[in-house]
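Pasting the structures here.
Bear in mind that the values in this text are calculations on the coordinates, not laboratory data. Everything numeric here is computed off the predicted structure, so don't read it as measured data. Cβ atoms are built from the backbone, for glycine too; each structure is taken alone.
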Structure P
Amino acid sequence: MAIQLKSISKAGIPEAISKVDLYRSLNEPEEAESICRDILAVDPRHQLALRLLGLAITDQFGVDMSDRWREALDTFEKLGDPYERLYYAGLLHERRAKAQLKAGRLHPRALAPLFEEALRCFAEAERIRPPENDDAILRWNRCVRLLQSHPGFQEAQEPAGFDAHDSSPV
């Protein structure tokens, strides 16, 4: 007996999305990822499912240096909105750096390039953000606060081309 995946209906996508949110909030990213893949099987360009899939993958980042980073990046690159592509690429770099920092595998100075890339993405996203959307600024500030508060980062230089007190390139 061959076991095969079953397709969900397009009408079931909104309920499936709510389940993705639930599983992510329950810290069960593998379940969230599976549901996103079911949604994308019937609607490959579904923007919310693509965003949530990329986030579910980054929720699984840990000690492994590969962390499925490329898969998450490829997912975020499928987003149609240039702001979202930049913003979620920044989140990808930030989450990978934070996972590695938490795992203690690398000295904070070695993680600085990941944070620098996150800051670059957030700065670019800020320039093209929708009106009243400060998400890129909020993520920028979180990265800067982390860099300022961690002794290993304080030893490192400021990110190249950025002023920690201003979210625009110097």
Structure Q
Amino acid sequence: MLNSNIWWLLVLSLFPGFEGRYVVLVAPLFGFSVWEGFAIAVIGVLVLGFVLGFSIGFLDNIARAMFSCRYGLLRRVAGLYIRYLERVRGRAKGFVERYGVIGLSLFVAVPLPLTGVWTGALAGYVFGFPRRKLILSLIVGGVLSNLITLSLAFTGVYVLSKVS
């Protein structure tokens, strides 16, 4: 039986905004090495890449249907989604229009808020990426983001070891 903390880290790696890149950093808090956190984060990227690559259009249709719903709370949630989608379009436009698949991968790879696999999936959907290219961009960008975070984590550990 796998350690239950692995499941917690895997679940965290699937959350929008948190994703795998931050799992690399919090893995030691759950009793894992940074490398083990990286491996779990990569699994999370693979899962998200495939699931979102195949379902982002369906999720978008649900949100748009909620916007025309008569219930206020559902309309507000859908309105937040639609405003977020417009921000994604604005942020990713330069990357995606200029560089295509590579641009979307780089957009996903930047380890900052409002970038990542979830936002990249929305951007790829908005710009009409074919499913195969979208999944490839999400996975490559997600793994690159995890590698960037891994290198920053090791840099921090190295600097802290020299200070003390």
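Given a computed value of 26 for relative contact order in percent (Cα under 8 Å, 6 or more apart), which structure among P, Q does it belong to?
Q
Among the shown structures P, Q, from which was the value -28000 of helix-only ellipticity at 222 nm (-39500 (n - 2.57) for each DSSP H run of 4 or more, over all residues; to 500) calculated?
Q
Between P, Q, which one scores greatest on mean count of other Cβ atoms within 10 Å over residues 32-39?
Top value of mean count of other Cβ atoms within 10 Å over residues 32-39, among P, Q, belongs to structure P.
Ranked on FRET efficiency 1/(1 + (r/R0)^6) of positions 16 and 120 (r between Cβ atoms, R0 = 35 Å, to 0.05), which label among P, Q comes first with the largest value?
Q
For which of the structures P, Q does the calculation of Rg and Dmax of the Cα atoms in Å return 17.5, 63?
Label of the source structure: P.
Can you rank P, Q by mean count of other Cβ atoms within 10 Å over residues 72-79 and just name the one with the largest value?
Once mean count of other Cβ atoms within 10 Å over residues 72-79 is worked out for each structure, P has the highest.
Please state which of the structures P, Q yields 1.3 when distance in nm of label points 7 Å out along Cα→Cβ at positions 8 and 24 is computed from it.
P
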